[in-house]
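Rule-based calculations on the coordinates, nothing more; no lab input. The model shown is predicted, which means the values in this text are computed figures rather than measured ones. Cβ atoms are built from the backbone, for glycine too; each structure is taken alone.
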Structure I
């Protein structure tokens with residue numbers, strides 16, 4: 001296939017399969033995997049990623065809202081799609097597209113229960129993060145309310161770890177596990193059945209293997225981001241040099257004339273800017289772009305649709321390929337420069353970037 005786009009995100013599905021199977025190898029054979037593909041599959045393109053994960057054997061998919069779920073269901077996906085934040089205005093779309101919903105407060109429970117439709121639900125408990133979820137004090141009322149709505153079919157009990165990647169917070173994480181154990185056992189007894197449970201995320205699977213329960217939710221690890229070297233970053237972001245300029249000492253570059261050349265320079269313009277997901281804090285030599293295997297500093301202020309780089313040490317010309325992130329200049333290294341996390345960088349990638357898949 002001839003690629004005509006200047007900027008492309010290349011996604012290696014073989015690496016995605018490697019990550020899925022490696023994490024699966026850490027689990028018991030019967031443990032069900034919920035693959036997290038919210039936020040456009042962390043920027044990688046949700047429909048293509050969903051389709052491939054379904055083929056790999058994912059039990060279900062986890063998305064943020066009904067719009068994500070509806071689009072993926074209409075693409076032909078058959079496995080369960082779980083809506084983490086179903087909201088109050090999307091009930092009909094959820095029913096029509098046979099989407100599961102996470103119920104995390106009494107208002108949602110009564111809203112969906114009073115619809116008197118068969119809906120698959122997942123009950124979320126708060127175990128210390130203080131975000132979404134029922135509190136332990138609500139357990140008796142929750143169980144009583146659920147008995148009023150027999151058409152709500154409980155699929156699982158879940159919670160969310162706040163600091164599973166931070167060894168310094170392991171005491172807090174272990175407290176979360178204990179709260180979840182007590183809540184899930186008490187909840188299941190009220191219904192005289194073992195209900196599937198899940199609390200582990202990627203780092204939970206890697207660091208707390210004795211807490212996997214019947215299900216796990218795998219997110220960032222599928223895309224290759226973790227402290228485990230067996231996981232491979234699945235994507236490489238590439239663009240081109242759209243113009244080369246020779247500038248004199250004292251010349252100014254970019255908005256606000258913020259960069260002043262200290263010598264004669266050869267610079268390149270790359271058609272990728274902050275609207276595409278290149279954080280402006282990478283401006284003026286804080287960030288780099290890889291050209292001919294050389295880390296070329298970004299100079300001047302990053303523009304909406306472009307940035308400028310110092311081409312010193314290269315023989316680059318107009319049309320040459322550049323790498324914004326990949327095996328060199330990794331997402332993790334960029335996140336560290338910005339004082340943020342890889343999730344933010346992935347999820348901020350503009351959808352106008354062409355996604356190309358290979359396997």
Structure II
């Protein structure tokens with residue numbers, strides 16, 4: 001759309017972090033938005049929640065829970081805010097976001113920069129009576145002496161305010177954080193987090209675990225076993241990658257941090273399919289990584305995702321992208337003659353299981 005192209009041209013004239021701040025400000029000011037398409041065939045019932053459509057805004061964009069309702073008005077079926085740590089932290093030194101325009105990708109090494117629990121709690125309290133599914137992505141402070149305790153605090157802080165909670169141990173930008181995906185550490189983390197969640201009252205806020213794409217088959221075996229053993233409600237596949245395979249934007253390729261966008265699609269989708277195979281048909285899974293169109297969103301669903309999320313796609317596609325994707329999903333349902341988009345899930349599972357992890 002013309003407005004998207006104009007907006008992208010303006011934002012891309014700024015450095016990425018300034019552009020991000022300007023986009024948050026535009027949403028706060030009431031960025032013009034078209035009416036989001038709606039179709040009950042896109043409804044997804046998952047983890048006790050009724051998602052109006054399967055497209056969500058991934059964590060990382062609205063780190064401080066400033067604009068979740070504005071994101072929902074863009075056409076998203078749900079929005080995930082964060083990552084939020086107990087104490088405010090500034091993150092890693094700037095510059096720490098890099099556009100790889102030839103690859104429709106971004107490298108970031110932000111390091112969980114956010115204003116902390118109290119600021120986000122205040123904002124989420126103000127929207128407590130509003131409709132719409134808003135998840136909260138929780139993390140640990142970089143200098144925490146007990147990172148699992150930070151996740152326990154996240155559950156206590158947001159269980160009553162969030163539609164669901166995401167335990168994020170998969171960012172490559174906090175030293176040692178990804179080590180928590182090992183079975184020994186993951187077992188203790190999930191056990192403690194689920195105990196705290198179950199102590200929060202009768203309403204059991206669903207807990208999702210977010211994993212990295214840079215995992216081997218045996219790692220996936222261990223994670224699947226722990227998710228089932230600990231009674232975790234769902235899985236998000238995946239966070240950014242540290243791999244740099246096949247990039248065109250060579251001058252940026254050596255920047256440290258997590259790579260997101262189009263180059264992440266194949267690896268994250270192959271991991272998604274493997275986790276679907278391991279966890280079975282009923283386990284809730286969100287697919288993230290390289291979603292930038294109705295076609296890529298649909299392929300995630302066909303590979304095993306109940307829901308999909310995007311972030312980098314919005315940077316390159318503009319604010320009309322969610323409506324375009326939802327409209328495309330409606331067209332796909334029409335073309336298939338089905339009563340629910342969920343009927344398409346797993347239809348390409350074998351194809352993605354045959355893809356190597358590379």
Structure III
């Protein structure tokens with residue numbers, strides 16, 4: 001199992017460590033609910049160095065990115081970030097990702113930790129533009145600083161004003177360490193992600209500086225468990241749960257990033273066919289009133305008939321209610337529709353709602 005450059009820090013402050021995506025990662029430090037609420041109310045810090053960073057470099061870098069992703073990367077200018085997805089020819093999802101445009105000839109693709117080896121192999125198989133595909137995942141460290149007070153904290157690391165708009169980034173220096181700082185995140189709050197290459201000593205300095213700057217805001221370290229509940233409250237998809245090779249972007253509610261008119265890309269013909277024929281199922285958000293814990297794989301019923309399955313579920317720390325995402329048959333996928341979660345052979349009434357679960 002790999003360790004991030006913050007591993008010793010996590011051990012020293014008493015994190016509960018688990019094996020995740022080939023890494024030893026902090027699942028929680030104190031209370032999951034406390035960590036979750038700290039991000040919603042003030043500021044929290046996540047070590048997400050397990051994520052993958054792949055550099056695409058060459059004269060036809062844009063052509064390659066356009067070919068393998070569903071969004072329109074030609075709209076990007078240097079300093080812009082784009083949420084996108086990669087699809088197989090049958091429309092199934094290879095991965096969702098962030099596309100960073102560094103220059104006309106260089107992009108950085110940020111992919112999911114559990115998919116790095118698979119994704120990079122797939123990129124090489126689809127490289128008909130002779131670009132350089134450089135997997136730098138092991139070189140980069142990545143911290144996410146998220147919450148209403150995150151800007152004040154992250155500004156202390158930057159040698160210029162932190163005036164980034166959403167889904168923008170810049171490069172800066174902190175104590176001689178090159179940083180890429182982006183206004184992105186997986187929580188729905190104001191937040192930033194900080195990428196850098198460096199030693200464990202560099203990582204320690206950055207961690208210490210962030211927590212010194214955040215002391216007045218009661219900053220907290222946050223583990224993967226709260227990261228999951230935070231993203232679910234906003235209805236953000238998780239690869240391996242809500243999307244995978246058996247799902248397509250249209251049924252997953254990701255039609256807004258699927259630019260079918262931009263020209264050819266992997267999976268376009270299959271997705272055009274899906275659009276023409278209509279989706280058969282849809283990913284929907286649901287809230288239950290009664291106490292239960294919905295989990296991935298649990299059945300969803302209407303009038304005793306099975307209509308789908310839960311893909312992600314938890315009890316929202318903010319709402320205090322069970323929330324879930326799941327695929328159900330298209331005809332039932334409307335807000336206000338009552339459904340039943342089947343939890344350990346008991347049925348609990350829930351209702352399809354609109355995203356996000358937490359209204360910002």
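Numbers for the structure displayed
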| read-out | value |
| --- | --- |
| Which entry (I, II, III) yields the derived value 78, 43, 38 for Cα extents along the principal axes in Å | I |
| Comparison of I, II, III by mean count of other Cβ atoms within 10 Å over residues 211-218 - largest value held by | I |
| Given 0.40 for FRET efficiency 1/(1 + (r/R0)^6) of positions 19 and 267 (r between Cβ atoms, R0 = 35 Å, to 0.05), calculated: source structure among I, II, III | I |
| Distance in nm of label points 7 Å out along Cα→Cβ at positions 27 and 67 - structure with the largest value, from I, II, III | III |
| Identity of the structure behind -11000 (criterion: helix-only ellipticity at 222 nm (-39500 (n - 2.57) for each DSSP H run of 4 or more, over all residues; to 500), calculated), options I, II, III | II |
